[in-house]
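Coordinate-derived values only; no laboratory data. On a predicted model such as this, the values are computed, not experimentally measured, just so you know.
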Structure 1
Amino acid sequence: MNIKIHVASAEFAHYAEQICDLIEISAKQRGTGIARRSPEYIRTKMENGNAVIALADDQLAGFCYVEVWSHGQYVANSGLVVHPDFRQQGLAKSIKEKAFNLARDKYPSARVFGITTSLAVMKINSQLGYKPVTFSELTQDEAFWNGCQSCPNFDILQRCQRRMCLCTGMLAPSKEEEEAEKMKFDLAQLILNGNQTGQVEGAAV
């Protein structure tokens, strides 16, 4: 079956209820919490172009959305979910990569972060350039952490004064930071190559 991954828009809003149901079922199966979202919230994400949806013809195959925190300093890819009929096919990685690039293109100065208990998601994140970090390096936006209240492990987060939980915090540099690092690396390589050329020419003389 042909699966296409789209940057969502208003034309996909009718999938909102299915997406919410799929996220809730997935969270219950894993025994951990993905913050519950209403269909209205999901529809708004799609209408704003802050979501990615995977469709097999007209059937919902997967979903992920982008959230902005700390006045644009951080963004997160949230609600990553794949329908059971389409798991074990690498679709989660494709959706996550599409959402990751969407977040960085729309918010190039924002660092991309996430918290997860899923080893599969951690592996995907690592391949995209995320690094494990302490919670102190993530957004401190109260609205983000309040979203954890629907998770069955929220009491652990509270007891640990929000320093740790069963989730692992992961952080990727912003697009602007990555481009700046690449420019510095390229400049260093240019200088190094220039020095080596000069040494060779000097030796030849």
Structure 2
Amino acid sequence: MLIRINDKNIPEKSIAEIVNCLKNGGIIIYPTDTVYALGGDITQPKVLEKICKLKGIKLEKANFSFVCSNLSHLSEFTKPIPNHIFRIMKKALPGPYTFILEANKNVPKLLKQNKDTIGIRVPDNLICKEIVEQLGNPIISTSLHDSSDDILEYFSDPEVIHNEYEKKVDIVVDGGFGNIYASTVIDCSGDEIIVVREGLGSLDILN
């Protein structure tokens, strides 16, 4: 199913339909402030396996992020964040960044695998924000493509994405053309801040 949404006038009915799909274990493709993403409700146990099967990757190889509507969700899933890290995150978010943080015991074991960290995203996208807010908890999410892929049209054109994935996911949310660049990934889980991947987000936030 394709649901078109204009971020200047977001219809409650469309968001309710998307949220209902997520709460019933459905998988959606939706816009962020970077590339389009695959997502599901973190509280639904089968979602991780569904997304990995769709991408053709093993769970331990997948890079999932928690997509939040704001920073208030963080304490539910992360260990206490040092003040200097939190200041950087407040400067950067919402925006095209993924912050890797230490996970706490509330994070599903399947997600942690051999690591005790999680990626946190707060995209600067009104449609995404509205979906997460109405859902009431973060979306477990991964980019539609992998970093090893070439940049192709289907990353950004929702019509092409729908043609490619309409039989593989429950809903494709058309929020207009997406970006072709991924988020900047910053690992803040250790003693030093490490830039894992430089993407759309500027590194000036670290200065």
Comparing volume of the Cα convex hull per residue in Å³, for residues 65-160 alone across 1, 2, which is largest?
2
Comparison of 1, 2 by volume of the Cα convex hull per residue in Å³ - largest value held by
1
The value -7500 for helix-only ellipticity at 222 nm (-39500 (n - 2.57) for each DSSP H run of 4 or more, over all residues; to 500), derived from one of 1, 2, belongs to structure 2
Work out the source of 20 here, i.e. which of 1, 2 gives that when relative contact order in percent (Cα under 8 Å, 6 or more apart) is computed.
1
